[in-house]
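**Q** So, here come the structures, one by one.
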Structure 1
Amino acid sequence: MKCLFCQHDFIPSWELSNMWTSQSVCTPCKMKFVKSGGCADCGKPDVDLCQDCQRWKNLGLALHTRTMYLYNEEAKTFMHHYKFLGDTVLIQMFTNELKKVKMRRGWIVPIPLSRDRLSERKFNQAEEIAKQMNGKVTLALKRDEGTPQSKKSREERLKRSNPFHVTKEVAGKNILLVDDVYTTGVTLRQAMVRLKEAGASEISAVTLFRSI
């Protein structure tokens, strides 16, 4: 079969641990993606709790976020093809790992795109990630129009008004937010604030990559 990432033929491993899962990426490509680990709240390498997360905690905005892989060069190549070139089938590379994510019974809520961005891209990359997981995917947030976050400085992200609105009844619900890349944590926390204002119970988050 062909590896989704490098397009080279490979023979899937038939180890017992792989018996009940589909393999869509070859071992050499798989090893290029480095799992994150370190900060208990965001996965930043080499620290137990990073300074950013400590500051968020001091502000009453702690958010446990499981970041699955580091945003290295291979991850950037993946995101270029997946997010910007629209090669959505690539997300299947991570289906097996995403299905292992555990959450308390509740809703999986992807971070939304603005209407203009969705019209331009034709799909929401966070929603496609969420669909690979086990659980109920609910589009409970709407995003205002505005400058893409990737074009804003950290200071601009922190100062801007909250772009999110809750569109579903979330009172008492456990929510797992899903996004593609964790950079500053601002976007996820803006979504968390809106959901808490609407009465959501426990909120945590998952992202595919952690910026380094």
Structure 2
Amino acid sequence: MKNNTMHFTLQSEFWSRRYKENESPWDLGEVSPPLKEYFEGIEDQEMKILIPGAGAGYEAAWLHQNGFSNVYYMDFSQEAAEQFCKQNPSFPEKNVLVGDFFGEENSYDLIVEQTFFCAFEPSEENRCRYAEKAYQLLRSGGKLVGLWWNFPIEKDQIDPPYGGSLQEYISLFKPYFSSIRFFPCYNSHPSRQGKEYFAIMTKKQIHS
């Protein structure tokens, strides 16, 4: 298990405590249906895939079990990563990253978004950092794919998940991605029906 030693101590302690106390209402108990359908359409099973904020890791486990050989699980929480390894002993330990997405330096073909973007404090600075970092980590032609909440952030909201608007999302990612497509999910998990967008976006080729 590789430990990314960037400055993530407070975040790690917060999320590890929530996992230890079983405070994970976002946990579906299975791979998210929209992501599963997308994964089933991928032909290149050797593509390098990063799943930040992977939590229980259902998506990482599904990909691994279905022949994808280059999947990387990442989470702030040591507790979450240890639980994932216990539940998935055949998953390569070297591909389990405990650390900060914003400190990651490797490159990937696909980044999968699943309840990570919504988990950190939703300042404009943080969200712009996410978009820029995803761009930096993706190889040429790489994709950012996943799920974003389609409800607004509540006034005085202090705990995740934090939502957003379609207009905000497109404005955020437009400087870094092309072919930005957000769709209302038709195949969400029952607990998330009508609450999420599925998005696919391709890394933009920015010429200096």
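None of the figures in this text is laboratory data; all of them are computed from the coordinates on show. Predicted, not measured: the structure shown is a model, and the values here were computed from it. Cβ atoms are built from the backbone, for glycine too; each structure is taken alone.
**Q** Computing helix-only ellipticity at 222 nm (-39500 (n - 2.57) for each DSSP H run of 4 or more, over all residues; to 500) gives -8500 for which of 1, 2?
**A** Clearly, the read-out refers to 2.
**Q** So, one more: When Cα extents along the principal axes in Å, for residues 68-179 alone is computed for each of 1, 2, which one produces 40, 35, 26?
**A** This value belongs to structure 1.
**Q** Here's a follow-up. Taking Rg/Rh (Cα atoms, Kirkwood Rh), for residues 100-139 alone for each of 1, 2, which is largest?
**A** With respect to Rg/Rh (Cα atoms, Kirkwood Rh), for residues 100-139 alone, the highest-scoring structure among 1, 2 is 1.
**Q** Of structures 1, 2, which gives 18.2 when mean count of other Cβ atoms within 10 Å over residues 28-35 is computed from the coordinates? Mind dumping the intermediate values first?
**A** On the way: 1: 14.5; 2: 18.2.
Computing mean count of other Cβ atoms within 10 Å over residues 28-35 on every structure in 1, 2 gives 18.2 only for 2.
**Q** Here's another thing I want to ask about it. Taking distance in nm of label points 7 Å out along Cα→Cβ at positions 52 and 188 for each of 1, 2, which is largest? Before the final figure, lay out the partial values.
**A** Working: 1: 0.9; 2: 2.3.
The maximum falls on structure 2.
**Q** Upon calculation of mean count of other Cβ atoms within 10 Å over residues 116-123 from the atomic coordinates, which of the structures 1, 2 produces 18.1? Let's see the in-between values first.
**A** Working: 1: 11.4; 2: 18.1.
That value comes from structure 2.
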